[in-house]
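S.K.: Below are structures written as structure tokens.
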Structure 1
Amino acid sequence: MTAKEYLSQVRYLDDSINTKIDMLDGLNSMATKCTSVLSDMPKGGNGSTSRLEDIVIKIIALQEEINAEIDTLVDKKTEIRSVIMQVENKNERLLLEKRYLCCMTWDAIMATSFISKTTSMRIHNSALDSVEKILKK
């Protein structure tokens, strides 16, 4: 695994969590639109559940998945942060934190750091070399 792939794990986990949260919002929306049909007729013993129950079960399962991924994300951020903190150059360290821990875009990094794209790419490439050396230890 390259340094960039290693550091990008946080972004992928974050994107996965956000996707699942969007799915959860959709399920919650469906659940609020579901209506029950009340009837005095007895139900057959076929064991079928209502649509609302199915949605609630899916919501609970998805919430559990999200919580597990959040736990993984927190652990991975802690692990990656400890690697980044071993980078000696403070500019490289700061850029790595912004890019890989805060998931900032390059435009946002350039705006907050007041550096050009060329400079940010130079620092980034040097920082990746530093992380590569740390990971090989």
Structure 2
Amino acid sequence: MHPTIQTMLTVVAKGDADAIAPLLARDVKFMPPTYYKTWTGRDAVAAVLGHVGQVFTDFKYRRVMGEGVDWALEFQCRIGDLDAVGVDLITLDADGLIAVFEVVMRPHKSIGALRDAMNARVKSDPAFLVHQKALS
């Protein structure tokens, strides 16, 4: 397994943006399941992933599939009292850093709960507002 993917398996669930950031390419693109735009840039994406890691509970990766630069990491978690499953679709760049990070999830009700929880967090985190300009 690629070292970036191996490290990601342990740091994403902790919700630690400082631990996530070194895994991301400088111009990483992040497509969340809750928002139609793409987040761009290491600091912005690390901030988003840090918050997501704090919203999810009982998070664990169930399966890791891939090789080379293309990876799919299946996960399960809880958002409040709702169960969710999803897949992180990851593409690594030539340096082995995450260049593209797309998340697909189900069920729809859990995605809505994630959106609501994330909106509440980002509105109450002044440091996060700095990253709003990272949306493309």
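S.K.: Match the computed value 25 of relative contact order in percent (Cα under 8 Å, 6 or more apart) to one of the structures 1, 2, and report its label.
M.R.: 2
S.K.: Of the structures labelled 1, 2, one was used to calculate Rg and Dmax of the Cα atoms in Å, giving 13.8, 40. Name it.
M.R.: Source structure for this number: 2.
S.K.: A follow-up question, please. If helix-only ellipticity at 222 nm (-39500 (n - 2.57) for each DSSP H run of 4 or more, over all residues; to 500) is calculated from each of 1, 2, which structure is the one that comes out at -10000?
M.R.: 2
S.K.: Follow-up. Consider the structures 1, 2: one of them gives 2.2 for distance in nm of label points 7 Å out along Cα→Cβ at positions 1 and 105 as calculated from the coordinates. Say which.
M.R.: Here the read-out was taken from 2.
Every read-out reported here was derived from the displayed coordinates using simple, explicitly stated rules and does not represent laboratory data. What you are looking at is a predicted structure, and each value in this text was computed from that prediction instead of being measured. Cβ atoms are built from the backbone, for glycine too; each structure is taken alone.
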